[in-house]
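Any read-out appearing in this document is the output of simple, stated calculations on the displayed coordinates, not a laboratory observation. Just so it is clear, the structure is predicted and the values come from calculations on it, not from any experiment.
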Structure I
């Protein structure tokens, strides 16, 4: 962070001109900036961890592994597993406050996204198309096909959840594209 954390002055009257309530609100405003930066940093770390895990998963499912001898393949897989386990030791959690309706909407959205992941092995092209329609539901542009059920569900989520879901879907699209690129090689 660029600026140091604000400090509470022990003196009851710092400059004699500012009311104590105004000084306290000014201090709280400064703290709020730091809290929001902390949340952003934690989200960034969480996303970085998820990206690393996705990359390791992509590597483990890569067709190139089948070209390796069994011992070399085992070495690569053990190394990837060790890195995955090490990465999983990092636990970053930013809690989002939700009401019951938002919880239910998030549960529905997660179920729809999970169905994408399940269908990925059997129908990569169809899954990619469906994932893209979910992504389109996350944007305000109605020019492209969007899944209306997903759109209804995501609109019931908090704004923070909507941002995270959109990033999750983008990550899934990137993963599908990487799988397709690797298979073409």
Structure II
């Protein structure tokens, strides 16, 4: 696993040991960042269910101003911090070791907003997909004109609308689908 573009291009990243995380493939990562290519520079990026942190690190490498990582696993958080240190991205990052729902509430309460949010929940916990996207859709953490991507197994159906979020695209790559949502503007 590596950073595929930007300031840290080619830098190897480590992954947490065990089966609790499933690193995203370079092909899926490249597809995601191709979709968001023009939106990354200067953005505030939120990486939920971060695993190794490779998505948020890729965002910083490609010019994101800041990335926030949220991961419940202590081992994974240690790996995220090590990967950030190895890429020299610690100053642009904040890492939370906590429940995603608790951090979403905390970020919303503090008024933080993000231009781009990526969610990569465990495929094995099927009942988490709808509640987590609802939690984001029911808050103000996604900035107006912000975009969200959620990676699911390809068989998983996701709603077309959730709160202020409207699905505008979905792309399947092997066993995964990324569903892309945007924040509905207040004028609509």
Structure III
């Protein structure tokens, strides 16, 4: 039986498209990739025997975040304004008879809307968490393969290359 590859995260970075040449690779301590949670529509028939939550071709609002050591003063530039962020990862791929290092990229359009410093005394201060809201675009590729792509304004949601909204746009005459 063929085994799936194992991808081990070894390094991360968060970069802003509006600030080329900048990197947080040496100060970032954690990266919160937003989950992909599909919206559901509940149906509970009065004469039926069970309820069902039907999957809809849309996702709940993604909530990415990242934590840095100390204070990241660059994160305050444009805070509250939409920008494009690249969450970059380096993955060690392992599998039977194969291996290597592959890139992972999440491209996220949104705004840093919260800054939360650690609660501690100055001798123990570790860092701050920055959260991103107003996410309208989110795409993830691993080893050059698009796993998903979603864009609010384009009305596109692709999973493994399949556009889940295409038949609905066609039905609407769009």
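General remarks:
- Each of I, II, III could give P(r) over Cα pairs in 10 Å bins from 0, in percent, but the derived value 9, 29, 29, 21, 10, 2, 0 comes from III.
- Among candidates I, II, III, the computation of helix-only ellipticity at 222 nm (-39500 (n - 2.57) for each DSSP H run of 4 or more, over all residues; to 500) that gave -8000 used structure II.
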